[in-house]
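Novice: Right after this note come the structures.
Nothing in this text is a laboratory measurement; each read-out follows from the coordinates by a stated rule. Just so you know, these numbers come straight off a predicted model, no measurement behind them. Cβ atoms are built from the backbone, for glycine too; each structure is taken alone.
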Structure 1
Amino acid sequence: MNDFGFEEVRAVDVVVIGAGQAGLSAAFHLRRAGLEPDRDFVVLDHAPEPGGAWQFRWPSLTYGKVHGMHALPGMELTGADPARPSSEVIGAYFDTYERTFDLRVHRPVDVTAVREGEGGRLRIETSEGVYATRALINATGTWDRPFWPRYPGQETFRGRQLHTAQYPGPEAFAGKRVLVVGGGASGTQHLMEIAEVAAGTTWVTRREPVYREGPFGEVEGRAAVALVEDRVRRGLPPQSVVSVTGLPLNDAIRAARARGILDRLPMFDRITPTGVAWDDGRTVDVDVILWATGFRAAIDHLAPLRLREPGGGIQVEGTRAVRDERVHLVGYGPSASTIGANRAGRAAVSDIRRLLSGDREPDGERDGDRVAAPTA
């Protein structure tokens, strides 16, 4: 509200929500298309510092342990110390990237709702005010929506329960009996670290783990992405690309399997005050349950637009929401990987340029991924 009691609404052509890999890629391509930050578009990020979800990763996840970190468009990440925490390496890289291309990210800003506005614009309600925009690039990722499964007796457990999003590193589990739930990359990484200091570990997963041997090239990557893409085209909640690729059978995984650390048990049926139990009578007593059970897309702020399909997801063609051509989702479903986020950012901006100009026919791709850094 201004001094006269009227609501101030700031009009821009494009709002980008989120400044992780997907959001920064989109902002880069908006600048490359000739749009100016804080005049034609604005980037809003609720995190306190640059780095997207990476800034919240546990200290023991060093840069050398990161799989598949793809550089942002226009600037490589070079010379990083593999022993340094990934949160520091990638946080510093994102910070340099934002400043190099003058992206002027607004933070910390919480977006509370996106609604239908006036004059065909979308109304973006945020902690720093209201924006009216002609197009929206939603790049909010998944980190803010950790998935906690619910099991009978969960509230009776007397030990500690935490999610991957709260994982502090292995030292916190020294001398404890730890149950790790989840068969993804995070679950196995947690388990292998914790096993070095814990009194004992147990691993449970819903499905038998699938290990992937040999190289994972472009053909395999495209096939995995296609499986995720099919779901979002049908309006189903997306699965992560990693969930359909299997676990890489590297030296660390082989060693852990040989030591029995990755001897998996099927999911338990209930939680007890002292641990977990199966209907066949088996029980395991533990001090800690660590839920490495993944994340869901952080899209609740889009609820007023009614974009969800009966299947529970948002139907997407390319990056565009089928129910509203003004809304693009990047880093969602098949573009959740770092290289996928880069491509999605470019595709979303290309489509939005046509929307803003009123031309719905495809235009030609511009060559290259480079844009000159702004001069002082």
Structure 2
Amino acid sequence: MKPKKDPSPDRYLATDNVRPGIFYKVDIVIIGAGQAGLSAAYHLRKLGIAPGTGFVVLDDEFGAGGAWQHRWDSLTLSTVNGISDLPGMGFTEAVNTEEIALQANIAVPKYYEQYEKTFDLPVIRPIRVNEVREQNGRFIVRTNGVQFSARGLINATGTWKTPHCPKYPGWEKFQGQQLHTGEYSHAKAFVGKHVIIVGGGISAIQLLGEISKVTETTWVTRRPPDFRDEEFMADLGREAVAIVDKRVREGLPPTSVVSVTGLPITPAIKEMLTSGTLDYKPMFTEITETGVRWADGTTQDADVIFWNTGFRHSLDHLAPLQLMNDKNGIVMSGKLATQVARDPRIHLTGYGPSASTIGANRAGRAAAKELIEFLQL
């Protein structure tokens, strides 16, 4: 399919006919234009759902790229933890890595932008979804712009917009700087400062490696890191997905894949283990004005507490639909556990077992097919 000359998806809205207080009716609204959202849009179009009248994609960013455009500058194509091709067009078909910087926050958005144009996907941006309610058998999607009414919903908002920072006692007392992974730019900002890095995931270790080269660091993690000096096997990945799949089908909150697969010992991590950079301390129990304190009374002064403690799924806009149960989870169903069990008109892609680039692709396809079948489109 050749790209259209007009790159603006706003043409799908026929905005001259959309007045304040009037809802633009479509069959399906996709919220979010990251990997999962674009995959779902591709498959909807491939399966014959018309862009604009049949479905639209609402994205609150100013440009293509989803969360990738906000990643730190030192995250390159060689160090990123996996970039999966979107369906129908490979990464190297859209991006000449010899002509552009190898920064992931440049290369991946360029890929997504070309992908949207090539398949003429009806992505509308920037537009923020404030809430979704049900009214007269349809979903009312309230935004800061045009309002929408839809029969079905594919939520692909990911996690980047909802960072998680556990509030330990004394949080408000600390006189230094506290920041989260999503706010990180480069290690030079910490030169001459003692940085406490909190978290046991891949991002925490990557950034610890960077920051420790320019200043003093202390690594703190809630549980001992599970380093595995073995090749990551497909069976292990399937095991991790199966565990998360089982949890969400039971209505439990998703767990971290790292808790199942462990941390692979790459050459960079092996070097950090040898140098002592990855000597860790258990989680502190209190934050003080000048640093942190452990249960045994020992302290560590610091200028920065850097939280690499993950993200939570961005689902607040769906609160009026009351999908969450008393376990703080959502009971999921469908082939790949993307379908909300209590309301099959709603799919959550990038949630639970599909919270990876490869998983998001497959989830987008499953959500598109199952929603078309359920709505009889």
Structure 3
Amino acid sequence: MPKPRHPQTVAASNGIAADPTFGAVVPPIYLTSTFAFSGFERPGSYEYTRTANPGRDVLADTLAKLEGGAGAVVTTSGMAAIDLVLSQLGRDDLIIAPHDCYGGTYRLLAARRDRRQFDVAYVDQGDDVALSKALTRSPSLILIETPSNPLIRVVDVRAIAAQAKSVGARVVVDNTFLSPALQRPIALGADFVIHSTTKYLNGHSDVVGGVVIAADKADAEALADWANLTGVTGSPFDAYLTLRGLRTLFPRIDHQQKNAAAVAAFLDQHPLVRVVHYPGLASHPGHALAKKQQAGFGAMLSFELVGGVEHVRRFVEAVEVFTLAESLGGVESLVAHPATMTHSGMGEEARRAAGINDSLLRLSIGLEAEADLIADLDRSLLAVGRRAERPERFID
């Protein structure tokens, strides 16, 4: 039996030099929709790329190994990955979802609930009383997003998974913000892990994709069957790009989170910043829990400016190193305004309940020089206004 390898080694070398035909070191791209049968009723290992493709299978195998799962299904997007898990539910099933989840997830859950495909309860999963009350409703699935998007809240995966199992519920964790380099939810009790591979796994903002990893082999096979039936499996070229990006996951995240820690410390001391949401700060409510269940604090953070939308406008129009754009996890640093971008579709009432206000900005920290990132933020904050005697007052 082969000796288990460190996840960093798996990311860098799984599938390397395994090509049986020509001995290619890098797994080849099989840009074919179909595969020849060797004869009547004699299919080969592969028949049709919607069902399976060699390159996509290498990516799925690598991600399953990284997350400690029994199998994985690579999908066309992160939302397709979430929907693939949801497709296993019926109209009498209840999902407990985070009240502060990603806007796209919120919209998908609401849309399928409105079509009576299942029921949804949005719960603050950091509130033990609220969570315990929701669990009395016999949910079928609990969706966890930790750290949350965009408020970077941290919840206890192990504790929630244990509670879920006590009432017969299954657990799916969105691990997009940390990746398996920093968090492995299956080891904490999750049944499924989902990713938008668009983000840290690919890491270069040039492909859209997703993945579901299952802890149980039978679940992985059921998901694969449904993905084949509905045609949500990812393309061979997208799988190739994602695997290519995955090779550098660990060194990328290591550098990115070092940059993020420096940026968070700078913003935390700035007079024009009301609060910084980053678990690496000792003042963050989830700091101790993040240290316990994560291997690092990640490279995502958000902060609230003193002032309203006009100050946000001045800030985002002044940035030069940061780019105003949605998405995250790439080598480049991005800034987003959740209320008008990633979470605009939630509606004002839902955003208010989640704590997403108009002064909140989300940062995805990239691989640029730390000094350039901080200088860009400093200059952009100066564009907002210079502090008078009190932080709430400005002189333009």
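Novice: Comparing structures 1, 2, 3 by mean count of other Cβ atoms within 10 Å over residues 39-46, which one has the largest value? Write down the numbers at each step before the final one.
Specialist: On the way: 1: 21.4; 2: 25.4; 3: 8.8.
Once mean count of other Cβ atoms within 10 Å over residues 39-46 is worked out for each structure, 2 has the highest.
Novice: Let me ask another. One of 1, 2, 3 was used to compute Cα extents along the principal axes in Å, and the answer was 83, 50, 37. Which one was it?
Specialist: On the way: 1: 64, 46, 40; 2: 65, 51, 43; 3: 83, 50, 37.
Matching structure: 3.
Novice: Quick check for you: by distance in nm of label points 7 Å out along Cα→Cβ at positions 23 and 271, which of 1, 2, 3 is greatest? Write out the running numbers ahead of the final one.
Specialist: Values: 1: 3.0; 2: 5.6; 3: 6.9.
Largest one: structure 3.
Novice: Between structures 1, 2, 3, where is mean count of other Cβ atoms within 10 Å over residues 143-150 highest? Walk me through the numbers before you get to the answer.
Specialist: On the way: 1: 14.0; 2: 18.0; 3: 26.2.
Checked 1, 2, 3; max of mean count of other Cβ atoms within 10 Å over residues 143-150 sits with 3.
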